[in-house]
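Each value in this text was obtained by applying a stated rule to the coordinates, not by laboratory testing. Note that this is a predicted model, so its numbers are computed, not measured. Cβ atoms are built from the backbone, for glycine too; each structure is taken alone.
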Structure 1
Amino acid sequence: MNDFKFSTLEYRRPDLDALKETLRQFTARAKNAKNYAEIRACMMEMDGLQQELATMASVAMIRHTLDTRDEFYEAENAYLEETFPTIMPDIIALNQVFMSSPFRADFEAEFGRQIFVQMELQQKSFCEANIPLMQREARLTDEYQKIMATAEIPFQGETQNLYGVQKYFGDDDRQVRRAAFQAYSDFYHSHEKRLEEIWDELIALRNEMGRNLGFENYIPLGYLKQGRTDYGVEEVAAFREQVRRELVPLCEKLYEAQARRLGIPRVMVYDEKRIYPDGNAVPAGDDDFMVEQARRMYHEISPETGEFIDFMIGHELMDLKNRPGKASTGYMTDLPSLKAPFVFSCFNQTIGDMQVLTHEMGHAFAGYMAMRSQPISEYYSESTDIAEIHSMAMEQFAYPYAEWFFGDQADKFRFAHLQEAITFVPFGVAVDEFQHICYANPGLTPRERTYEWHKLEEKYMPWRTYDQDPFMERGGYWYHKLHIYLYPFYYINYTLTTMGAMEFGTRNREDHRKAWEDYKKLCCCGGSMGYKETLRYANLSIPFEEGAVARAVRSAAETLLSQA
């Protein structure tokens, strides 16, 4: 189906009852297979069905987020989230046959052992008692997304959504910046009661899921769901400590330098996005201009990225413009039966638009390459702790082309982007530690939990200063981070992978050809290897090793401090 366009793609509700029966038939066939060819055919047929199912689920989800007010796709998305967990017992039963098959060695010889690692993870992280809990979890996370998507924030005589008001965080007028952040804060404060109720119930639900699988709480299950097989809580805690020790003092120096540039005593929270006194870099054209420059850039980077961007544009696989009712998020997902990624975001005429065109498109390029390199859809997606290297490294590879997007403000863009990449990391590890605290201490009251965030800000972001905003001062900032609600324990991946992205940035400046070849290898291998094995394959360091953080950011730190 090479001539499709997303806008006219037909959506067909998957018949999940029929699928259950088909899975049971596959299970019987696999049990009775007399040779490898027979059981392999069974697996490949199942893979094809799963691709079709995943594609229709993606279409429903994408169209729901494109307009959260569309009742049809809201209902379809809710139906799929409600019923998907009910097919898991049949998938796991079939996988068990594959795992115990006398032909397992043949599968491993052809596909590698990772296919069985993933099956084992799926088995360890699922039990039928969790089905109603997963269904309730989906309803709660949908409610959170809808609250965010339908935000209407009065500001400067207009009604803004969450993306719209954030473009004023870098405004020339400090009072406008302050007012914009206050309006943003007021939105969360006005929804605090319901947001806390949702979070309270999610903690209880997820901890119950963990206990149903024999764990003390949700934390071990959260790690399993993130596909973590060769590291755990201790390694992540050690990495957070490296960040506190190495990056927090660096970030303090960067914000002190920023205050001097801006001519203010100290950087307040509403000043953090204002990098230069004469204005931040802004795109040199409108939304369509930015997409056209991205097309030029990807044709320049490599033949593969040129083919990729033409595919994305030709098949309408990007929706980037901000509109009322559109979900306040950005993501890349895929349509596996079409070997097609899809990129979703909300442009707001800031440097964030460039990050969409590199970060989310980096995810998409990796998916595009893996779907053309890997034999089964299980390998189309890599583990979450690898995925963000694709996106963040692509941001680094785009630096030489910044003039195309920002004209004579390109140097401003590069400095601001690199500073944000570094200053983000302490916030990212705070988000991770906050989740560990909440799931390990479910008896905390809402106010106590919020105060835990306040303490984490003192630990990892001692520069953070709120100006007469009691809600934020007592810890309200965490409510805005949707990953806490939607994707438990995902957020640490952005910080782990920042290390890999910084490595690629340094190596790209030293030897572009070799750096790009390793990046392509990383993209093409998809999920066919474990975390550490994938890093070694792409010639990247393991971020948990002592000293890894300092080594990864050394070049970026020298660049920033020399220009600060």
Structure 2
Amino acid sequence: MGLNSGKVFLVGAGPGDYRLITCRGKDLLAAADVVVYDRLIDPRLLALARPQAELLYVGKGGDGKGASQEEINDLLVAHAGRGKMVVRLKGGDPFLFGRGGEEAETLVAAGIPFEVVPGVTSALSVPAYAGIPVTHRRVASSVHVVTGHEDPGKQEDTVRWSELASSGGTIVVLMGIENIRAITGKLVAAGLDPSTPAALIQRGTTAAQRCIVDVVGRIAERAVESDLRPPVVMVVGEVVRLRDRLAWREGLPLSGRRILVTRPSERSASLTALIESLGGEAWTVPAVRIVPRPEPPETADVVRGWGSYRWIVLTSPTSVEIFFSFLAQQRLDLRRAGVFRLAAVGRGTAEALGSRGLFPDVVPDGGSTADLAPLLASGIEPGDGAASCAAQVGPRDKLPHRLSDDGPQAALLPRGNLASRELQEALAARGMLAQPLTLYDTLPETLPAYALEALAAGAIDAAVLTSPSGARVLAAALNGGAEAAAASRTGAPSAFPSPRCVCIGEVTAEAARSEGLDVRGVAARPGDEEMVGSLIEILSQE
């Protein structure tokens, strides 16, 4: 095999939750030229593919519509035959009822090299997310995984139901919801006690997870009453009784909630992790992207005034990162900026400075630049009423002393192109010089089709808005989204309702309200914990 030869990777995507893909699978997905994926793949996995990758949907539902297995085989051979790196992204594990073996046989026959990347199978992970261990030392010493949907070309049923019924172990049935009456009937006819506990778990490991528990003799009726649809994993055996004590996920405060996070991807990791640690399903769909300016228009003025600044005001973690890149590019030594103090808007900004060994003198409680102007212009002395603004700085700090220089104070304001002029104008009104430094542009993004589809279906429980620009982009998507989603694979209703919105502060909330968004909560202070706390509060009121 040459270095430039094509190759197919049969990658298990896991049971639904995108975080359950293996590290190997994630790395291959990020490098692939072509991704061939199934119906139940979490769309957030596709966002991990590089922008140049060709994404080919070959999924089919229970109606059998979609690409045939022969067509899928031909796709794999054709793309790999042209020297492409192909990831065949399959739900669960490719070799467990995933037709991975058939695809591998086709590749061998065509002389196409391939690799199998095992995945987390739904047979084990879905019961685990529902609090059901498929084996337990005191309850079940074996587990039997069977398909509830055999190849229709077979002449007879090859599942040995009598052996399963008498095994004493746990029985896990995949793809069996459409044949649930026949399956339970065969088990009972084979000698299984109809009072044996059984569970049906729909869309396990996702925000849409539902679990129905009853006994084998009644579980089929419960499935019909609950209108369960594929995918559903069925678990039969005494281990089901353990769910009453071990159902760990349902008790989390955001369990079953799908949250839209509009913050740029590079800054959303901590917020996403917090939502998911509390049981929520975080969909990070950046409403804006940040583009640093190679040469900010005020560069010459900043360089000329270097050494005269009394305050440097940073308004976001992004402004911190790009500001220090600007200093390096211009070879400006922060020690020569002047006898200056640092102000940070928001705890995240303060933490970004702290990671560089710099600790702000002022972090306004309200998280707004409007709170800063009188403090910066006054110089801030102990006892002048500024204590509440410094409360977030930490025990290492005392309030900063008044600067001794009698000349006019100057403040440097590194920021983005959409930053409000409120602080600059307020400082000027108090006789203080304010030098803006426009470091980056905030540009709107288009929400991906899968997010529009979820919004159209009312499948988003809430949206977290962290900037006015994010609010505007979400509103634009809602207003124009029906037309976009109508052309999508699943279609959509004619109008999009606004999801419940939680905003990082009043400025963002005002922008969201002006756009007609349904603002339900505003964080008391800008921070991930405060936003998630507000999120939990509004969702718990239902």
Structure 3
Amino acid sequence: MKTDNHRVDFCVVGGGLAGLCAAVSCARKGLKVVLMHDRPVLGGNASSEIRMWVCGAHGENMRETGIIEEIQMENLYRNNYPSYAVWDSILYEKAAFQENLTLLLNCSCNDAVVKDSHIVSIKGWQLTTETWHIVEADYFADCSGDSILAPLSGALFRYGREACGEFNESIAPEKADDKTMGMSCLLQARETDSAQKFIPPSWAYKFENDEKLANRRHLLSGYENFWWLEVGGEIDSIHGAEINRGELLKIGFGIWDHIKNHGDHGAENWVLEWTGFLPGKRESRRYVGDYILTQNDVRAEGRFDDIIAYGGWSMDDHNPAGFYHPGEPTIFHPSPSPYGIPYRSVYSKNIENLFFAGRNISATHSAMSSTRVMSTCAILGQAIGTAAAIAAKNSLSPRGVYEQKIGELKQSLMEDDCYLPWNFRNISKLSSEAKLSASNGNPEMLRNGVDRPVENEMNSWQAAPGDFVEFRFDSPKKIEKMRFVFDSNLKVRLLNMPALRKREGWSFKTPETLVSDFHIEVFENNKWRKALIVKDNHQRLLKIETSFEAEALRFVLDKTHGSEKVNIFAIDIQ
């Protein structure tokens, strides 16, 4: 056996979308980071092993941005068919090739050293290399979903459903219990050009008529991924996971047998392309932070002073009986979109250097039924990674960031294109003091501090190829950085990967509304010259380091990805 020791600033346990975004965001701020994940691929419930869609806030222009949008745009650009192998590779490269980040895959955290309410180190077993990895860090983040660091560190946590009277939650049960939402093994199917038969395994359950699948839609059309194929909420969702997996496989293969062999489901030419053997979980342990988010906070829009992320998915409360509940498999209790999530809900109340993000944040069962969806988890992850960087650079605890640096945290998140409702991003001195003009339209929206449409305000300058916007200064200025926010069409819900593959297939591509090509001109010595040329951009947020001096500067749009005109939300100069 071998032992490897690591000494870093920040250690993240769990490489789902929350953990991935936490690790990447912190490493990009210059800190040394380890990301420990117990699977061979990143993404958690979004990975090829589980294949749940990346969902988030409802409503037009409410899609989550930041690192999760960067990942989605890369997937649309490169994964045109699309393929789960490419999707996995995009998630992998975000961590594996990120400067300052060490990625430990197939490594399961199973021990922790704690001293004076601080985690000193954790220990993980890497199956593929027969190696123990010991990671010592100043700060830790648990994004493992099951909150493995809670029992290992003694951090306070909750499990199950609160009684309605504890937080005055109308959708909570009358009495508290240990029941949770269940877990699912999803199905994916593909249409072929000829009839295909299916012979079920002898151990699959039999569902010989549609009455046995009452309230369980199972047509091979639309956005069906058999999410309702769910069990496990009435037993221990952690220690009973293998029992639940066996039950899910019996149900899943039985459902496909029903679709193919019992009744007319239009499935003659369809084949079962994939079924999950790793259950995707919805709920287990939830940490206790300085603040516990409740149903009432969600309903009141969560307008917290320390907002660091937002939700907007319904309070989607699955019945603990899952597949065996005879009624509807879930109740979609309404929630506003957006509602704010406070920073005080993402760090531990009693372990002084522990953050967390994902479905395990400090929230009641009722509130978590909304915050648990993966786009929300991703932006929470980016928030704690950014907070860890601020904490390290100022020698603060996570709580100290709340007490002393919450404004800096919020501004840093918005600078990285994380939308914080009801907040405005600070504009750089150089941008705000420049005289602004454009070839047409009003460019002032480029510096209003809001980088997306909100309600009836577009918050953008609209341009067509050939249009320009000019920044003119009172004297020559050194330009070191430029930041652009383009239009990735946030009003459209993105489906990161399909579940049902019809013969005509799916075609992923970069949104036509994005800027593709542009150039920067600088005015010096009484003439304009091209100082920067960008081609084939496919991202919403673009940051470029520069090194030129200018009396004036022009952004000139050369090409879009298809739209005649596009919206540009921000051009910042530093």
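Among the shown structures 1, 2, 3, from which was the value 4.5 of distance in nm of label points 7 Å out along Cα→Cβ at positions 60 and 524 calculated?
Considering all the candidates, the number was obtained from 3.
Could you tell me which structure in 1, 2, 3 was used to calculate helix-only ellipticity at 222 nm (-39500 (n - 2.57) for each DSSP H run of 4 or more, over all residues; to 500) as -21500? Spell out each step's value before the answer.
Values: 1: -21500; 2: -9500; 3: -6500.
That value comes from structure 1.
Rg and Dmax of the Cα atoms in Å was computed and gave 24.8, 83; which structure, 1, 2, 3, did it come from? Display every interim value, and only then the final one.
On the way: 1: 23.4, 77; 2: 28.7, 96; 3: 24.8, 83.
Checking each candidate, the match is 3.
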